[in-house]
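Structures given as structure tokens follow.
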Structure I
Amino acid sequence: MAGRMTGKNHADEARYRAIFENSHHSIILFNKTDFTIQEVNDAFLNLLHYNPEELIAKKVTSFFFDDKEKNRFLTQIGDPEIHTFETRFETKEGNSCWVELFWETVDDTTFICTAINIHPRKISEKAISDQLIQYHQLIEKSPTSILIVRNGKILHTNPAFSDFSGHTQEEVAGKDLLSFVNASDQDEFETCVKHWSEKMQKTYRSEFRFVTKAGEIRMAILIAIPIIYSNEPATLINLVDISEKQRLEDKIQLDNERRRGIIITVAHELRTPLQPILGYLNLLVQDPEGFGILEDTKKILERCLVSVERERQIINQMLDLSVLESGRLQLRYSTFPLASLINSVLDSSGYLSKAEIIFDIPDTLIIAADMDRLFGVFDSLFSNAVNFSIPPRVITIFYRSDRNDPCHHISIKDNGTGISESALSSIFEPFQLADAAKLSRKYDRIGLSLSIAKKIMQMHGGDITVESILNSGSTFTIHLPKESRDTI
């Protein structure tokens, strides 16, 4: 490289020479008039990936990434008030490299310029800027209401919140979010605000009712997330509008209550006239001679009695289901041997004469439950198992659980028709049968017993599940917690 510094006193030369040789930053000495490079240090060569020979007679202006950057440099270096600015250099490979330039005069003909590599910082800033732009676009275009709140005050909202509340972004800025909450929810909301303020590291979720500008009540799920906004703690709130969902749920609940009311009313109205019919039929069947009834007539009356009794049972099931669905039924817990209860069910309903029963229940096992209700559950499951089994009927009743298992598991396995996979998901729904058209006629069923049994077990904190193979058989399993809800 040509162009050692000349025409300077030894002190200045020594000072600049020391800076030039020892600096970790890129340094260039160049001519003030034509910008020809006089000398560069090793750091500059490393920055742009050149070797010394490639820079002979090269001008500083040739390093700028484009004409726009070069013109900025030419404008600013001619201004005596400006001694620094950020720009982009072009590396030997043609890539851009962000640098911050600082220059000062060495003498009448020479500038010394330091180029600090700020490329990593600029890349990071751009990445952050891009993320902020994307984040802003995401917020602005989100169909969910998004708010940024600090100390209860709204700092920012997106257009979706304007659609939700009816207020413009300008109208809500700086307002207290509490003022948009329905009055009956405000105490709970203030507790919520205190919760997320004290536990900034956690996400909070709840449901609140909000009042729109037009006075409409809208329900929303509120999700609060702690964030840093403008270098200070704040809360990012997402409001998911569930007003329509809530309206549908309220309508469904109202419809269910009406349905239960109708069922109860109809069931009572049907049961009332059945009582004297049952009484008279029993009286006639028990004393046919006294009433002059012939044998053929007695058989007809007996058939009528069976049908009426079946009708009474259906009405009672409808009433039981309505009471269970209303939540008004209270369980009465007691402790008793499981094997004794199951034997009682088998004996009272004559199941031992209708099928071969394989019984594997520990005699010493004591459970806690509502015995009368559990009796009905087992009776329903045994009845299904017997009725749907294929002769020779074999019903297996077995128990499984271990010391660490929180539940008793009692299974009833049959060798019956099985249940199709498509029907399994709805078999516990009211008025549902695995094969409604055939089974309701064959077994005189309307599909309430399994629904009632499942609801009773759910009230115990347990459940009933089923596994089935079509044309092979089904296994219904009762899951009963070992600790009653009274003791939990």
Structure II
Amino acid sequence: MTAALAPLRRDRGLLALLVVMLLGIPFVTARIYASDEVKYFAYLHSLSFDHDLDFTNDYHYWLDVKKYADIASLLKPNPTTGLPINEAPIGTALLWAPAFALAHVGVLAARALGARVAADGYSQPYIAAVCYASYLYGWAGLLLAYGLLRRFFDQFVAALATLTIWLGTSAFFYMIIAPPWSHAVSLFTVALFTTVWFRTRAPAGRTWRQWALLGFCAGLMMMVREQDALFLLLPAVETLFRLARLWRPHAGEAPAALWPALRRIIGGWALLLGVALVTFTPQLIAYWVLGGRLGPSSTVGEKLNWLSPHALDVLLSPQYGIIPWAPVVVPALIGLGLLARRDRELAVALLIAFAAQLFAAGAYATWQGKSSFGQRRFVNCTVLFILGLGALLHWARSRGTRPALLAALAAVFVAWEGGLLLQYAQLWDSARKQAGLQWPGVLADQARAYGRLPELAWRYVFDRKSLVNRGLQ
């Protein structure tokens, strides 16, 4: 036991993160209340209890029993298959499945002992299981990001960067307040893919097993959120860098070593994409059963304009942009430039991946993410932000900035995000959430929100049901 704990004693940053993770468990809000959450959960319940992908009874449960009016639109059948629409990918439900199954076993055991809890897949133990699973998946992603950062920088920098990005962006909200969305699971799968990609980079190239593992992680990532497929740009940029290194010494003449390397790279990519496709097969089946096509629902395509007219709005819009909602993104992106001093290939790949996510988010007609807490589509970039912020913190520390000052500056970003969370939870009604940030009133609301912090904290811990605005309910 002592030997097993030795790594934690040596890495106090990791120990601190694990303590924070454990302390956060009681604050996870275990409930389902919105249509997107129902879409993810419906896969799990329907496959487990009905053994099909007809979500009619699932949607009626949330509409008739829970009175969630925003579910009604989901009952409109697909004209090809006659089944209710579900645009959500299946991957989140599959990753929730072990927790859901464990909850079912626990419910059956409790009923055998006389408990009256329903073993119907809808009762609180099942919902709690998927919510806590999302929280733990999100933390697994944070710890993977921390592990990547520790390859470059010290414990303090890595731990501070990880906590600041978690608390200073929408990642916290979608792990603690709204865990039944796909975002916490997406955080994990993207961090896993990034970690496997980074750790299998080698001058001699990957082994076939490593290419296959990367393909599996890619398929898993794509099943959770299709747009996460854009993180395949990481190995794509690596491939371009490698080919440039092979060619450069020969002043424009292709070296003899280029062609064997190129064949191996092509073979590796073929294996990666093949394994990714096989891993993605459950999603292809779901596409076909639900929509009669091997692609997302047409309702998704109708929202897209691939000229991405709103990319800059997604970044800078005063009402909905990621930077006004999470200003810590600015130092994180600056830090990626500094990271290039340590690993140019990594920094360039991460910046290109972020730009691709920005372009994709700007292609949506619903780019604002109205009623969402911040630009939730960028929770998948959490590992990218952590690496960038860590590089900037290291740069500042190497120039004599004291750790206490760095922590204080980080606290400013966290305080901004925390104030927005308090406003969203209690001060804003549904119409106000649709409108996004309203300047300059949002500044006054920050002060109002923190003035009510003791009351809201007490109610969140001891009377959570009294927070009726569905932000923290």
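Each value in this text was obtained by applying a stated rule to the coordinates, not by laboratory testing. Remember, it's a predicted structure, so these values are computed and weren't measured experimentally. Cβ atoms are built from the backbone, for glycine too; each structure is taken alone.
A few notes on this one:
- Origin of the derived value -19500 (helix-only ellipticity at 222 nm (-39500 (n - 2.57) for each DSSP H run of 4 or more, over all residues; to 500); candidates I, II): II
- Among I, II, structure where relative contact order in percent (Cα under 8 Å, 6 or more apart) as derived comes to 18: II
- Label whose coordinates, when Cα Rg over 2.2 N^0.38 Å is calculated, return 1.87 (choices I, II): I
- With FRET efficiency 1/(1 + (r/R0)^6) of positions 40 and 368 (r between Cβ atoms, R0 = 30 Å, to 0.05) derived as 0.00, matching label from I, II: I
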